[in-house]
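Please find the structures below.
Read-outs throughout are calculated quantities, based only on the coordinates presented, and are distinct from any laboratory measurement. Predicted model, so just to flag it, every value in this text is computed and none were measured. Cβ atoms are built from the backbone, for glycine too; each structure is taken alone.
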Structure 1
Amino acid sequence: MANWREVVHDAAYESSLSQMRARRGEDTFHYNYRWEHVQAVVRLSIRLAALTGADAEIVEAAAWLHDVAKGEDTDHGREGAQAARRILAETDFPPVKIPAVAHAIAQHVGLWRKAPVEPLEAAVLWDADKLSKLGATAVLHFTGNLVDGGKGDTRALIDALPGEDWQPRTVESLHTAPARAAGQQRLAAYRAFVRRAAREYDGGDLVQAHSP
C-alpha cells in the first residue's frame, strides 16, 4: 500500500493550491499562505508530540490533513475528518489509529474555546494550529499573504497585521504546558514587533541628541 506520509503530504499540498486559487481567483500567486501554515502546524505538532507523549503518528497525520477540506463555505473540521478517513484508508497508516486522526481534525476549528479539547492528540493539534498564528513566524506568514493579496506599502501592512482582538484569547485556550509557555512568549514577541514597526515607521524611535 502507499506510504501514508507521502500521500498526506501530497494531499495537503494540492489542497493548499486549490484553496489559494479559489481565494485569489487566479492560478498565479507568489506566496502560498495555506501551505506555509500547514507545514508550520506539522512541525509544531511533531515537536509537541515528543514533549507531551502524544501518539506521533496520529498527530502528524492530523496535522498534514487538518485543513485539507478548508473553504469559504465548508465545515472544514467535519469534512476534513471525513476526507482523512478516506485518504488514510488507502495507505499503510495503521487502521486502528484513523478514527483518532479524524477526531483531532474535527476538533481543531476555531481560534479559541473554553471547553477542553480531548484526548491529548487532539489537544496537540489544537495547540499547534494556534501557535502557528502567533509570534515572529506568524508576522512573516501574515505579511507574505498580505503582500500577495495586494497590500502594497509598509503602512498598509502594519495596519493590516491581525491579532489584538483574538490572539490573547487564543493563548488562553492552549492546552498543553509547552504550548502555553510558548504561546505567552509568542504573543509578547508579536505585540512587540507590531508596536516597534509602527513606531519606527513614524520615526518615533528618534530622540534628540544632547551634547555634553
Structure 2
Amino acid sequence: MHPTHPDAPPLPPLLRFDGEIVLVDRPEGLAPMVGELKRASLLGFDTETRPAFRKGEKHPPALIQLALEERVYIVQLKKTGFPESLGTLLADRRVLKAGVGIRDDLKALQELRPFEPGGFVDLGETAKRRDIAERGVRSLATRFLGGRISKGAQTSNWAAAALTERQLRYAATDAWVCYKLFFHLEDKGRPQQAEDAAGI
C-alpha cells in the first residue's frame, strides 16, 4: 500500500446508509413491501448481480434494492422469485424510481419476468442533460453528497444464500445514494414527467 502524498487532497468521507435494512428473503415478505412502496412518491433503485469472471459467463440479478429516506428493502430474488406484484411495482408510473445506469438492470430483470418499466429516472441521463461530465453514481455522490461510496463488497457473491452485514450495508447504500441524488439532480420535489421518467 502506497503512503498518501502529503500534498494530496484528503479523501471525502465514506457515505453509509445507517437506517433500517429490511431483507426480503421469502415470497410472503413481498406483499407487505409492495403495499408500502406503492404509496411512496420516490424510491432509490439498484440491483446487484453475482460477478462473472470467465468469458461468456452470465448471471441473473441476485438482488433488487428499493430505498426510502430511512428504510431500504433488499429483495433476494433467488429466494422470493419475481411474482406479478413486484413487476406491478416496477411498472407503476406514479412511483418514481431513481437510479444510475439502469437500462441494463431493467433489461436483465425483464428476462426474469416480462414487465413494462414505468416511472424510472436515470440520474446519469439527467446529469447528461445538465452537461455534467461525471455521470457514474460514485462521481455524482462525491460531487453532490460530498462523500464516496465504498467498493469493498462490489465483487462479492451477491447470489450467496446468506448475505453478510457488509454486503447488506453496501447494497442498501447504493440505492439510498440514488434516492438522495434525485433531489440534487432533479427540480425540487417531484419533477414533471420527464422523458426518462415516463418509462424505459
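Here are the numbers for the structure shown:
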{"quantity": "Origin of the derived value 79 (volume of the Cα convex hull per residue in Å³, for residues 48-95 alone; candidates 1, 2)", "calculated": "1"}
{"quantity": "For distance in nm of label points 7 Å out along Cα→Cβ at positions 40 and 160 computed as 1.6, the structure of 1, 2 it came from", "calculated": "1"}
{"quantity": "Source structure (of 1, 2) for helix-only ellipticity at 222 nm (-39500 (n - 2.57) for each DSSP H run of 4 or more, over all residues; to 500), computed value -21000", "calculated": "1"}
{"quantity": "If relative contact order in percent (Cα under 8 Å, 6 or more apart) is computed and equals 29, the structure in 1, 2", "calculated": "2"}
{"quantity": "Entry that produces 12.7 once mean projected area of the Cα convex hull in nm² is calculated, selected from 1, 2", "calculated": "2"}
